[in-house]
Structure P
């Protein structure tokens, strides 16, 4: 599971999984992860990611919002799912 921040302030009920019984039939599993679960690997991961980024193996998508006055609207996008990629407030 990833990306739950868009549900934090939801006023609508959060919908559950559909066809969850297929997890059994497919012998699948669901597991939540947090970045802190891998804190002991951050240094190595940072080196690898920077190398891959500099080699062009990793690209990023940026959603740039301009102006400090746009901060409240931009910040709310994190909780509504209204942004794509890395949300950047350019001042």
Structure Q
């Protein structure tokens, strides 16, 4: 069993919202998943957060050997950068 951390599409037509999930690599894109670890809204406006990710759970799954997709890898990097204090 190979695990992936990937995006699962939600939302409406022309207005996607994504869940960041840990799923088996053989499951469908919007199918079964093991755990949901965050949300991503590429069209967020105003005070709505664009990215909400549980980094502790992402680190756990990465430690077990789950492979993130390229997009999720960049979102994890973005979440880590938003946590570091500005100098």
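Read-outs throughout are calculated quantities, based only on the coordinates presented, and are distinct from any laboratory measurement. Model, not experiment: these values are computed from the prediction. Cβ atoms are built from the backbone, for glycine too; each structure is taken alone.
Among candidates P, Q, the computation of distance in nm of label points 7 Å out along Cα→Cβ at positions 51 and 75 that gave 0.9 used structure Q.
Thinking only about mean count of other Cβ atoms within 10 Å over residues 11-18, which of P, Q has the largest value? Answer by largest value of mean count of other Cβ atoms within 10 Å over residues 11-18: Q. Structures compared: P, Q; top value of FRET efficiency 1/(1 + (r/R0)^6) of positions 19 and 67 (r between Cβ atoms, R0 = 30 Å, to 0.05), i.e. the largest, recorded for Q. Work out the source of 41, 36, 18 here, i.e. which of P, Q gives that when Cα extents along the principal axes in Å is computed. Label of the source structure: Q. Computing relative contact order in percent (Cα under 8 Å, 6 or more apart) across structures P, Q gives 34 for structure P.
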